[in-house]
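K.L.:
Please go over the structures that come below.
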Structure I
Amino acid sequence: MFWMLVLVGSVIIFSGFVLIFPVFGQGREWMELAHVGHAIGAILMISVIIGHIYIGTIGMEGAIEGMKTGYCDLNWAKEHHDLWATKAEQQGEVISNDKVSQLREVSSAQSLGGHVQEE
């Protein structure tokens, strides 16, 4: 995803400069190609951004809850961020679901940190 952003972003930037500065001697063909490249790049980038927002919110179970509270399920953490989950377990930062429920009741509007909850 990072390299797609770099590549498509470069196309958009380059084509944008061609479009914004038409007095540098480029011909009609270059302007037409710049329009096409700019439009395709922008549509592609917008589509990926919308897809990324979807997957990061409602497309993955527990994503919004994890962002709101700062806690996630240990199985989710192991599946998506195995090194982080292993490190959290080794450092004793894994807490039970009951403790997470108590903390969420205290303040669900406030971020509570980046701990992992165990099942």
Structure II
Amino acid sequence: MTADDGDGLDALVGPFYTAESAARIFGVTPGALPDDLIETTTSDGTVLYPAFQFRGGVLDPAIAEIARILAPAAASGWTVAWWISARHAALDELSVRAWLADGRDLETVRMLAQEVADHWRW
């Protein structure tokens, strides 16, 4: 099984948890996973959850907030995961993941995510 959805996207976004392994983190069944997780589906139909959204056995609240801004306008969970993992000029060429891990301003990412979501809706 591969998470690759083309052009090494899995390398940029991964590693991943399966539904079963993500459910173990939360102590629930796979069907009871939180709705606000970033979910990606592979070409063979396997649902995977990017590990970057988990921190210390819980959902990272900053990543979850940014995902909630982007998800309604995104083509798929892959789009959200890619945007959070890709480098952005507005973030000093850092990814959202790196920016937040470095302790930088969440409000900057919020504003950028809202601009991007608005553009995606256009």
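K.L.:
Could you tell me which structure in I, II was used to calculate distance in nm of label points 7 Å out along Cα→Cβ at positions 14 and 46 as 2.3?
P.N.:
I
K.L.:
If helix-only ellipticity at 222 nm (-39500 (n - 2.57) for each DSSP H run of 4 or more, over all residues; to 500) is calculated from each of I, II, which structure is the one that comes out at -22000? Before the final figure, lay out each step's value.
P.N.:
Details: I: -22000; II: -12500.
Of the structures listed, the value fits I.
K.L.:
Here is a further query. Comparing I, II, where is mean projected area of the Cα convex hull in nm² highest? Can you show the working numbers first?
P.N.:
Working: I: 10.1; II: 7.5.
The maximum falls on structure I.
K.L.:
With distance in nm of label points 7 Å out along Cα→Cβ at positions 38 and 94 computed per structure, which member of I, II shows the largest figure?
P.N.:
Working: I: 5.3; II: 1.6.
When distance in nm of label points 7 Å out along Cα→Cβ at positions 38 and 94 is computed for each of I, II, structure I gives the biggest number.
Taken together, the values in this text are just the output of simple stated rules run on the coordinates, not laboratory data. Keep in mind that what you see is a predicted model, and the values were worked out from it rather than measured. Cβ atoms are built from the backbone, for glycine too; each structure is taken alone.
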